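In structure tokens below, several structures.
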Structure P
Amino acid sequence: MTSPRTPAAPGVTEIDDEDLVVGMDAATVRRGDTVLLDAVEWRVELDERWVVLGPNGAGKTTLLRLAGAELHPTSGTVFVLGERMGRVNVFELRTRIGLTSANLGVRIPGDEIVSDVVVSAGYGVLGRWREEYENDDTGRARQLLEQLGMGPLAGRAYGTLSEGERKRTLIARALMTDPELLLLDEPAAGLDLGGREDLVTRLADLADDPYAPASVLVTHHVEEIPPNYSHGLLLREGRVVAAGLLDEVMTSEPLSETFGLPLTVERRGNGRFTAYRRD
């Protein structure tokens, strides 16, 4: 149930857009004297697929934590799924968000069965805590694992999986609750070439699903961007360098500014990007 809205304080922007999934106005995050995000303006709407790209320390994970209702801004306003951070029960809000990250992956016991890793997301826990689950839940978990090519491994222990298989299991888990927003924090990190290409293909398939939620993918590498993602945001030192349609953002000039190097960016005929340093 959506909580009643409290009128905005004087000077505070109130966002009112039923298609808005994430809205940030001058969102700033500080830790002591360090500015992690600096006056970020950002809008994610229904059916959009965003990639957030930037170097290490750019603020990408901090941005994702704001969008995932895991962090409050030091100043500015953040709205997630129609709710303003600071005026909503974040524990309830998080149930509407699917998240996959390396931090989550290392918290899963190695002996946990793959199907239980996925189905337990529907109960808000990391491991099996019941002898039996509802048939609808186990059926959905199986369907998601099949969709991500993990069906034959549903009975395996999580700790025996390859890195790519673990990533796909975590994505299935993130989708288990039928979220309204899907957040993918560097899902291809640590994968070899084959694992990366398999994952990018599966993410593209998910993005093509008309029932898929709005999604945000964080990465360091343009090669990891699925070809059908629609929008891009570039971050450097906590500030937005560029944000908008992917074809307009993922170009040589803004990417060079983002990474502090003279880069050439090309988009191949299959929709995938590549980048290399200019001599």
Structure Q
Amino acid sequence: MTVPQSPVLEFPAMLHDLTSAIRRKVRATGQGWAREYRKTGGFTQPQRMLQVLPGEVLIMDSVADSNLIPRPRWRIYMLLSVFMSLNDGVPKEERQRMEEAFESFCLSTPWGALDHAVSPLPPRSAKRMARRLAALLRFWDVLQGPRYTYRVPDTHHTLDELIKYIYSETLDAWCPGGPTSVREHLALTVERMSRATRDDCMEALLRVIPALVEVDTEFKHREVLCDPGFLRECLNTLSPKDFEDVSSAYKYTVTMQLAAWDRQLE
């Protein structure tokens, strides 16, 4: 089901409340979605939607959620807990298809597109991430209104600042010297990601890894991890599934793989 775009930004009301209340509501909504999927094979938006006013703050991850003074807030990151109940009653062999259908549904909404771009779940292949980021671009204008808190409590980012913080290394890996506009750089990256070959992904990874090693002081074998020959060998020995998961050059997934190689060098 495609949700028609509206100039008014609305998110599910269940995501605006105290943490404990959101957890209960999201769990109940997940159970409802599971029943709906078993009956119809699809999903519909929650009945209760709430307008997000310009300038309102959306908390995008748990690290940025300061609960020193509990109060209702937009806690978008808690949508992830829907998966605790989304599988209820769905046969195991059907779950992958159901999760893919749920992602497609989410990507047709501004709240789902935002969540899947900021906190993408595996798999994070180039083609999968291109689809997620393309969905974000479709809602770019309406998502300009709020402000976003990510990683650091009470920091209020614009959408451009948020996406640049998360994806700057990835954008530069796919489009070196790309446009200064975050939106244009992202659009060009999506275009290249969506039609990338394995060799294209390899080159993007070889560009992003030195940038990630440079800013992460935890790595012990920094020179080795930046050596193109070493990296090509390691990337070529990854299983198809593991290579696919890093193929988008998404920095958090690549950093985890680098950490594994760093430990193996001990």
Quiz item: One of P, Q was used to compute helix-only ellipticity at 222 nm (-39500 (n - 2.57) for each DSSP H run of 4 or more, over all residues; to 500), and the answer was -16500. Which one was it?
Solution: Q
Practice problem: For structures P, Q, calculate distance in nm of label points 7 Å out along Cα→Cβ at positions 83 and 251 and state which one comes out highest. | Solution: P
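Just so you know, all these numbers are worked out from the coordinates, no wet-lab data involved. What you see is a predicted model, and the numbers here were worked out from it, not measured in a lab. Cβ atoms are built from the backbone, for glycine too; each structure is taken alone.
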